[in-house]
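Listed below are the structures to be examined.
None of the figures in this text is laboratory data; all of them are computed from the coordinates on show. Since the model is a prediction, treat every value here as computed from it, not as a measurement. Cβ atoms are built from the backbone, for glycine too; each structure is taken alone.
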Structure I
């Protein structure tokens, strides 16, 4: 676990980097989005939530995202399709996938395309936070 002083140091670095960078959360489930945003904010990590991959892309904020947490299965564009679209646009965001419907094929596809983690729901909050911190340290 990262010591509190390590987290504060990261937050200062994010705040002074010249842009307001944040962890993007893309999930169609309202309760999951809210819970993830609350968890990240409680850990001192700025977060913004989006109800769909399309909403995230249309916001134009993917260039400010320091990390992306995305559900795999969503109406419209899936998390894997979002990852492919970002890769096609040469937008490199460390991505953590979360899913209740994943399998080993999906996991391998996501990791081969550059995902940093693939977590099955339900997952431990601390495991997610450690994954986010590792992604932000890249």
Structure II
């Protein structure tokens, strides 16, 4: 996993899919689940957090992971709020007194989780003598 293809080396359509569309779909699903089942929502949220942690492995280090995590978290939370509003159910998990703040909180939490994945991946690569520079990967 620490030798994952770097996000920057993926094609632009794949970057859009992984960095934008996937968090959008996951957030929409979470928005439906938040009104359906507390347990299902939390299980799905934990799986999403694992996904964003693993996504950090596609970055040079924690900083690159932090950038991706921030934007993916913001997209996820925005999609959650919009889909929840469209479905029109009562949230079984508190969205707080000002739900748009969830976008900021999710962005920050996702940033930290993805950065942790990026940092761990860097350490694993360097232990194996693989160093990623701005230009290329040095075996």
Subject >> Structure (I, II) behind the derived value 22, 17, 14 of semi-axes √(5λ) of the Cα gyration tensor in Å >> reply: I
Original post:
If relative contact order in percent (Cα under 8 Å, 6 or more apart) comes out at 34 when worked out from the coordinates, which of I, II was used?
Top reply: II
Subject >> Comparison of I, II - label where distance in nm of label points 7 Å out along Cα→Cβ at positions 40 and 128 is highest >> reply: II
Original post:
For which of the structures I, II does the calculation of helix-only ellipticity at 222 nm (-39500 (n - 2.57) for each DSSP H run of 4 or more, over all residues; to 500) return -13500?
Top reply: I
Subject >> Per distance in nm of label points 7 Å out along Cα→Cβ at positions 88 and 120, the highest-valued of structures I, II >> reply: II
